[in-house]
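> These are the structures in question, set out in turn.
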Structure P
Amino acid sequence: MFKFWAFLNRMKFIKRWSLMYSVKEENIMEHSWQVTTIAHALALIKNKKFGGNIDEKKVVLLAQYHETGEVITGDLPTPIKYFNPEIKTAYKGLEKTACERLLNMLPEELKEEYTTFVLPDEETEEYKIVKYADRISAYLKCLDELKSGNTEYKKAEKAIGKELLSSKRDEVKFFMNECLPAYKLTLDELD
């Protein structure tokens, strides 16, 4: 009856795919946790430093469930997802169908609450923060791979870094300039 949660638990077994060699594999569950913590930080920064009115709890839940469809579809590398408009549209449709399938596994009285986070309104500020957190997570993946000596991520690191640093969003610029440099430190340097 409660297959929805069993499906979501599969996130830890579904690998995030890349067209490039990775030193460290990541899975959807790890990625979702990282996006959730970054999105929460972005929401707090927006509200506390820049007078925003972001629903922090909504951001956390949107981030937690932002890859739900991939439990069924698996991950498709970004360059393929966005190769052309037809592929992008088809993949978005596939993800939506996967999410709907999972939502239909829930008891009726819970569907509406989960639908808000699994199939969100993409025009909300909270959703936009999660999308930036997802890009920051991709940037951090590049930094981790470069730190491990994997130079295949050099071009992606430059492109994503440039994109994020040129963002017009105050919370993203603040995170990139004030928080992100700590990610480049070793554990000894963090102490």
Structure Q
Amino acid sequence: MIRSLIENYKPINMQEEQDKKVMLKYLDTFPDCLTRNNEFGHFTSSAFVVNQNHTKVLMAYHNIYKSYSWLGGHVDGSSDTLEVARREAMEESSIKNLKLLTKNLVSLDVIEVCGHIKRGKYVTPHVHLNVTYLFEGNDKEEVHAKIDENSSVKWLPLDKLENFVTEENMLPIYNKIIDRLKKITETL
């Protein structure tokens, strides 16, 4: 399922073209790349959740990275990346109602992860082979942080993300998704 999802994805720039090749190579080379057992890199799935008028995005303050970031997580053996993105968004924010805006992926990214401590153990540097889905949520719905992973969950203004995101490598990814959101919104 994940292979066909990536094979059928139409990259929108050179970065995505290259990352698509890398992801397919990982699938061919590492039978365990859907699990964290692969210490070089493994698949993750993210949810970019916007409000109803597409002016805000729901983000969590990630305790490890000290930055607001999208919702999502490791696929942990599942090839149903859509379900992983939905489940992780709900778990990390306690949002209950999510509407998928497009059945297609909106971003494909190989993301560097620096070495860090998680739950008292050192995690070596590796990459996340990430796929992203676009959801819509109600910004009036009550949200709560998942304390073991994040310390805050907020609806942030799309046009001011640089004030909340300290991971510089993530801003181009978020901006790419925002551009896609605008194109998708034109067709709705």
Structure R
Amino acid sequence: MIEDIKEEADERMTKSLGSLESAFAKIRTGRAHPSLLDGISVDYYGNPTPLNQVANVSVEDGRTLLISPWEKPLIPAIEKAILKSDLGLNPATGGETIRLPMPPLTEENRKDLAKVAKSEAENARVAIRNIRRDANHDLKEFLKEKEITQDEFHQGEEMVQKLTDEKIKAVESLLDLKEADLLDF
């Protein structure tokens, strides 16, 4: 029972970390990376379709993404989707490909992006603490129903707290890496 609660909490906390990693991937650092475009959907024959399902996205050089649509008529729709996104990027069409240059970030932009990263990390910490609360609530329910002893309850609480501490440390290390990446120029 206690092990099941711990495993469920671990699984949910790991998903929160994964969510944080994908949020960090969307925060641009001035370097070209295909995951920057993960949140962009293109109007593909009336259906919103993720960009990576209608085109090949690759890194041309350190500061430029190269988008090669599988169908040439999609080029205007892809450009429109990129311009509508909140990435602040301007696509340049050249024949059958779209180049997406990454403008250099100013110091002010970098600090703003670092604040966004801190906010995302705080959201992840809150989610992890909420999962801890849920797990402890489940343990209390088992104790109230006399399915576990007081000692098992305290052991379960300690296990959940250790797990929480590990995951919060992981959030901190991810944030440190992202901040270093953002503020490194």
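The numbers here are math on the coordinates, done by the rules we state, and not lab data. Not measured: the values here are computed from a predicted model. Cβ atoms are built from the backbone, for glycine too; each structure is taken alone.
> If we compute distance in nm of label points 7 Å out along Cα→Cβ at positions 50 and 154 for structures P, Q, R, which one ends up with the highest value? The partial results should precede the final answer.
On the way: P: 3.2; Q: 2.1; R: 4.8.
Of structures P, Q, R, the maximum of distance in nm of label points 7 Å out along Cα→Cβ at positions 50 and 154 occurs in R.
> Check the numbers for Kirkwood radius over Cα pairs in Å across P, Q, R and tell me which is largest.
Structure R gives the largest value of Kirkwood radius over Cα pairs in Å among P, Q, R.
> Name the one structure among P, Q, R that FRET efficiency 1/(1 + (r/R0)^6) of positions 66 and 146 (r between Cβ atoms, R0 = 25 Å, to 0.05) of 0.50 was derived from.
This value belongs to structure P.
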